1. Of structures 1, 2, which gives 0.85 when FRET efficiency 1/(1 + (r/R0)^6) of positions 86 and 206 (r between Cβ atoms, R0 = 35 Å, to 0.05) is computed from the coordinates?
2. 1, 2: which one has helix-only ellipticity at 222 nm (-39500 (n - 2.57) for each DSSP H run of 4 or more, over all residues; to 500), as calculated, at -14500?
3. Given a value of 1.26 for Rg/Rh (Cα atoms, Kirkwood Rh), for residues 22-61 alone, point me to the structure among 1, 2 it was derived from.
4. Which one of 1, 2 has FRET efficiency 1/(1 + (r/R0)^6) of positions 70 and 142 (r between Cβ atoms, R0 = 25 Å, to 0.05), as calculated from the coordinates, equal to 0.75?
5. Thinking of 1, 2, which structure, once log10 I(q)/I(0) by the Debye sum over Cα atoms at q = 0.08 Å⁻¹ is computed, gives back -0.32?
6. Of the structures labelled 1, 2, one was used to calculate distance in nm of label points 7 Å out along Cα→Cβ at positions 158 and 182, giving 3.7. Name it.
7. With Cα Rg over 2.2 N^0.38 Å, for residues 54-133 alone coming out at 1.24, pick the structure among 1, 2 it was computed from.
8. On mean count of other Cβ atoms within 10 Å over residues 6-13, which of the structures labelled 1, 2 is highest?
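Just so you know, all these numbers are worked out from the coordinates, no wet-lab data involved. Bear in mind the structure is a predicted one, so any value in this text is a computation, not a measurement. Cβ atoms are built from the backbone, for glycine too; each structure is taken alone.
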Structure 1
Amino acid sequence: MKKFSGFSREMPAFFRALERNNKRDWFGPRKGHFEEHVRGPMVELVTLLNEEMRRFSVDHVAEEPGKLLYRIYRDTRFSKDKTPYKTHLGTTFAHRTLSRHGGAGYYFEISHRYVGIAGGVYMPGPEELLAIRKAIAAKPREFLEVFGGAKTKRMFGALQGEKLKRLPKAWADRADAAEGEFLKYKQFYWWVELPAEVAMTPKLPGVLTAHFKAMSESLGWFNRAILAARRAEKDNEGPKRPEPMW
């Protein structure tokens, strides 16, 4: 991996100041500072990670890594919090054939408070959620082997996400099965927060890569389940071959 010297102290200083002055008339004159000390190094870091992922998660490699970053501007249309800017900067490495929230992806964010690292299926639609549940029910042993990895648990702890209180009716008979609890999940993801100081060191790319690698097998499992369900649906909708006449 190429060298990354880490973010300068200007990064946490900028976010601390933004947290105190989260207004457009404050941010506007300082946008150049943000580009130089926050977004610019973030693009550099994401570009390095993008190349590194060719080694272990090629389906998540982007043609234009600079476009993987989320905007710092908040969507306040449906929020009670009307502050216009986020006080962190995040990036998602989505699957190349799925939308940003249409499958499992890798994510990290930097701020003055922590370095957040995550991965999984955070906002599945009804079709994606059904595909995952069907795959769990169809091959529970395979699922439990993939998601029981000691390395992932050591780095992230248990799988997280909102859950139903009761099993969906289709799998009510799995209540006592080992996979039963996972069939309640509405989200499937891991999340860990590391000290903010990590972002100011050359270790950051290696730390992110190690965490991503720990999740790679599980994310691959999710995306294969979703893509297989899409292929099956497409095949069912396609024109039927007519019966031979002779």
Structure 2
Amino acid sequence: MSEPTAWIFDLDDTLFEHRGSVADGILATRKRLGGDIGAADAAAETARWAQLEEHHYHRYLAGELDFEGQRRERARGFVEPFGIVLDDAEASAWFDDYFADYIAAWRLHADALPLLDRIAAIPGSRTGIITNGDPAFQGRKLATVGLIDRFEVVVASGAEGVVKPDPAIFRIACERLGVEPGEAAYVGDRLRTDAIGAAAAGLTGIWIDRLGTASAGELEAAAAARVRVIRSLDELP
């Protein structure tokens, strides 16, 4: 592909190591519930928390829960197998304890800053973020990991009333960067939400499949949408 004028990124699990931070945070919180946690148990508990996050966060994006409500439901779901029932205040407090452990583990993927430095060296290049989430929360992540000044535009679904993969949110970012969609590339870790969504809006869609777990069907879908598949940000630009 020809070099884009604008490089726009998803945040979680694209630049920011969300899954690793979550795993560290939930295991620290899980230990406070007691009992020994072997490697297999740790993997199972991390996977269980990821499922709760995926389910209830999408309920939030769909408007079924407010932001605090999805946190409470994740807390309740996690402690339920231990016979623990949490009221609203207790669920919020439990999540706050987990959240402190999660924040302590916040970090970037190792390939994030080198890529941003390469892009910054390209004359006339523009950079932006599009993230599905609460703008204050996502902004806090950007500030904590030192990215807040690396992007000209940050578009968060919670502030716009529209979420990926709706083409509108990609076009909002392009308009604010002063580029046409065809001049922009969008990089994200979710095939349909990020890469195919961006391609449908007229951008160059790039799917980062860090674990190399893409199925044959996903690779076919990527090819049909003319989405580029990469394993590392080191492959860009």
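1. Values: 1: 0.85; 2: 0.30.
Attributed to the structure labelled 1.
2. Details: 1: -12000; 2: -14500.
Going label by label, the one that fits is 2.
3. Details: 1: 1.26; 2: 1.04.
Considering all the candidates, the number was obtained from 1.
4. Values: 1: 0.15; 2: 0.75.
Derived from 2, not from the others.
5. Details: 1: -0.38; 2: -0.32.
Of the options listed, only 2 reproduces it.
6. Numbers: 1: 1.5; 2: 3.7.
Computed on structure 2.
7. Values: 1: 1.24; 2: 1.57.
Label of the originating structure: 1.
8. Values: 1: 17.2; 2: 23.8.
When mean count of other Cβ atoms within 10 Å over residues 6-13 is calculated for 1, 2, structure 2 comes out on top.
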